[in-house]
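Have a look at these structures, which come just after this line.
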Structure 1
Amino acid sequence: MRRAERPLDYTTSGVDIDAGLRAVELMRAAVQSTYGPEVLAGLGAFGGLFDAAALKAMRDPVLVASTDGVGTKVKLAVQFGRYEPLGHDIVNHCINDILVQGARPLFFLDYIATARLEPELVAAVVKGIAAACRKGGCALLGGETAEMPGVYAPGELDVVGTIVGVVDRADVLPGTDPLTDSQGEGSKSALRPGDLLLGLRSSGPHTNGYSLIRKVFAEISLDTVFPELGIPLGDALLAPHRSYLPLLRPIFDQQETPIKALAHITGGGLIENVPRVLPEDLYAIVYPGCWPVPPLFRLIQERGDVSTKEMYRVFNMGIGMVVIIAPEALRAVQEALGEETWVIGELAEGERRVVLA
């Protein structure tokens, strides 16, 4: 039997344990900055411990959990050499996903995988994650950094996150009719024909549609400044996914929130995401001309010769969250939000779907 020319170890097989230890040290302060007194064990433990005693003060607490990834946006981040925004992307995406059910975040866990571990790169992503967690009021309770040569190609990176939040059962969205038993089989949606779709501004493509984006701009340097953008293309494409928690939290904190439902506009765009919160007997009419579509989306459509229907199925088109409210609540909600919003559509009686008018 032929012996190896030199003794094998984990490093020669492509996994550097020392690099992993250095990455932990580089991210330690950022991770611990998210800890509150409810974190009993975090960095370095086999599992994170979170004191759930505060939930006893809630009437009927329900845990809400979600997992998602940044997707192929990571390839542009690697190409542009900018990694910290990816941390904001994954946390904010997950916060928005549980926010649509009325939940506030408790803690977050991350997963970062690569072919070869670069401690500074991983630490930059985690610093972004920690910053977004602090802003969202949740603890970065744990995570995993995986070095997997042979599974990931050199230079490749994957960023995934899991969030756990909580909401009182009576406050779970979409709302239910207050005249029915909200926990019984006879409960009905509080959504009605004529309810309005209020659009909240996105910060860019967020974390969706980047496989198409990369194809559209495959031959274009990310340093290119298109006149309609006014900033380098890379800056526009890597703008972090916006969190809507700070904007909507004051409205949720009202004794009786006027919000009937929320739709986070992620993969599938307005066409696929709005129906996810509708009952079977209502559909949404969306009026595309009711809000200004950001120049980046028009640029993508023109350079890629992408159909309008496809654009609305892939991208958020400038609307990152849709708030569904009764018409009489419109003025109060817009004033409470304190930023420009648009009535982008309404609900009507019929088979659940979205119609672009």
Structure 2
Amino acid sequence: MVSMKFLTVCCAILTLAGSGAAQRVKDPIVVLFIVDGIDRNTALTAAGNGAKTLAALLQQGVTAERFYCTSPAPRMQLPDGSLPWGTATSANVAMHTGSHLFESRKMDDIFLSARRAGIVSVFAGGAANYSAFDTAGHLYCGNLSDEEVVERGLQHFRKDGARLIRLHLQHIRRTWSGPGDTRNPKSAYIQYFVNSVDPLLAKLIAVFEKAGVWERTYLVLGSDHGMGQTSSSDHPPSVLSSWQGFLAIRGPGVNRGGKIAYAESPDVAVMANYLLGLPPLKGHLGENLPGYLRRPTGTLLTNIFAGSPSTIEHPRLIERYLASGLPASDSYEEYRAGMLKLLAQ
């Protein structure tokens, strides 16, 4: 059975998606600028120690005080042993589908939604596991530098008028030496953000400003997961920090310098789709699944917008899952089992 509270939240999302809660703009552009593994401490430390573009963006938009990802396990293996999403992590899939669980590849996502509306999209990421995201209008993945990733997105903005641009900068993790890095301005980790990531943000913004479209651009800056508590560049689900990422959003109608209390990675897809002015995502497609699994389970974050209530009724599914205890293993199966129970309540 599905709880009345959960149904109420879902109905509110659908209602708001057509109500114009945000400032509607003509031909909006949405950029998902994801930096692998960064958390809130990383962003704030970098912004306060030389990352001037990031600092300005945080003043222009809203940041989430707590941002949880879906399972940070490196593989989404189902009980039958299958890997329907290959080696893509669940949070990356969540940021496209708006769902907490991914039972097959037959799912709607922001790229398919954009295609239905005639909007050009591009995904570029610096690792081979992103090959799963082949619904994007243009896909680039593999051994790409962060500079190449951003340039691929800009290439399709310039040539094709792409209005959904999903970028995944991978290589900050090569500088990771431990959790102390995130608060240490002199660490190679923070210095990489200041000297490599921040200039790429500045480059992207400069291109959009020159083209006269920055004022109708929504920039979603965040991460796919957090990082662990060792010197290894990993993110085991048995460690709380692996679930704690970062999210900030700026754009027309978004509160300037604001904060929201909470968000989850499936919310990113719901927001991106909404900011593009598109109908709600459809969830799982053509699968014999119960209703509570078929539809998207992310939340529309209306509290980012100026003039909207500062609090919303968020199901906080991941927070509730973690409140029952961290997984004993570092596999995806425990998260899946726990989330199935929560969604069925």
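For distance in nm of label points 7 Å out along Cα→Cβ at positions 142 and 230, the highest value in the series 1, 2 is held by structure 1.
When relative contact order in percent (Cα under 8 Å, 6 or more apart) is computed for each of 1, 2, the one that comes out at 20 is 1. Out of 1, 2, which structure matches 0.70 when FRET efficiency 1/(1 + (r/R0)^6) of positions 118 and 294 (r between Cβ atoms, R0 = 30 Å, to 0.05) is calculated? The read-out comes from structure 2. Taking mean count of other Cβ atoms within 10 Å over residues 126-133 as the criterion, the highest value among 1, 2 goes to 1. 1, 2: which one has log10 I(q)/I(0) by the Debye sum over Cα atoms at q = 0.10, 0.12, 0.21 Å⁻¹, for residues 46-165 alone, as calculated, at -0.32, -0.45, -1.14? Of the options listed, only 1 reproduces it. Structures 1, 2 were compared on Kirkwood radius over Cα pairs in Å, and the highest value belongs to 1.
Bear in mind that the values in this text are calculations on the coordinates, not laboratory data. If you're wondering where the values come from, they're calculated on a predicted model, not measured in any experiment. Cβ atoms are built from the backbone, for glycine too; each structure is taken alone.
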